[in-house]
Structure 1
Amino acid sequence: MSTVRRLKSSLVDFIEPDFELLDHLLRLDVLNYRQVPDIRSERTVFRRNDALLDLLTSEDQCTRFLHALQGTDQHHVVNFIIENGGQRQTITS
């Protein structure tokens, strides 16, 4: 979770929330039915990403978020997170 939080300002620039990601997160119980429309109502993709990332508050949610990214072919985002934003350090929670 600390890695996702630490990288939030970069992640908002290249996550694609509009192509099945929110649906995957709903199915994985990361988001609920009330949160999805709130995120979708944000005017820009950057604001949608901000709203989404603000809801990731636990390590479990962040892990499922990575699975949802993989499931929507956003492997570049997963790699960015795993590689700690390109810093390639040991990641601790």
Structure 2
Amino acid sequence: MKERKVDECLPPWLNSKILSAVDYVWQVRDEDNIQGEKSKRRIKSLSKQLDMKEMCWVLMLLTLPRINDILNDVLMNSDVGREFKEMKQERTYH
């Protein structure tokens, strides 16, 4: 795979090789069944092509939406989250 110029400017977890691998798995995801067989097969095939560090980046990026949901739930149900919501409701824009 030809490395793109932009890869030199990005952190390793955002280079085209990692993002392409994430997309490869993401295309067959089943939101109702996160542990879908198609996704597992694709992850297994990637593990033969990528080194351990690259696979870690891919797997971490694949989990970001779920982590975001969890953090949103925790944060917005905390005292800080409730204060933030109240503060946003009090603002008026002209």
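Laboratory data are not the source of any read-out in this text; all were calculated from the coordinates shown. Keep in mind that this is a model prediction, so the values were computed, not measured. Cβ atoms are built from the backbone, for glycine too; each structure is taken alone.
Computed quantities for the displayed model
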{"item": "Answer label among 1, 2 for the case where distance in nm of label points 7 Å out along Cα→Cβ at positions 27 and 67, calculated from the coordinates, equals 1.1", "result": "1"}
{"item": "Top of 1, 2 by mean count of other Cβ atoms within 10 Å over residues 59-66, largest first", "result": "1"}
{"item": "Comparison of 1, 2 - label where relative contact order in percent (Cα under 8 Å, 6 or more apart) is highest", "result": "1"}
{"item": "For helix-only ellipticity at 222 nm (-39500 (n - 2.57) for each DSSP H run of 4 or more, over all residues; to 500) computed as -15000, the structure of 1, 2 it came from", "result": "1"}
{"item": "Among 1, 2, structure where semi-axes √(5λ) of the Cα gyration tensor in Å as derived comes to 35, 19, 11", "result": "2"}
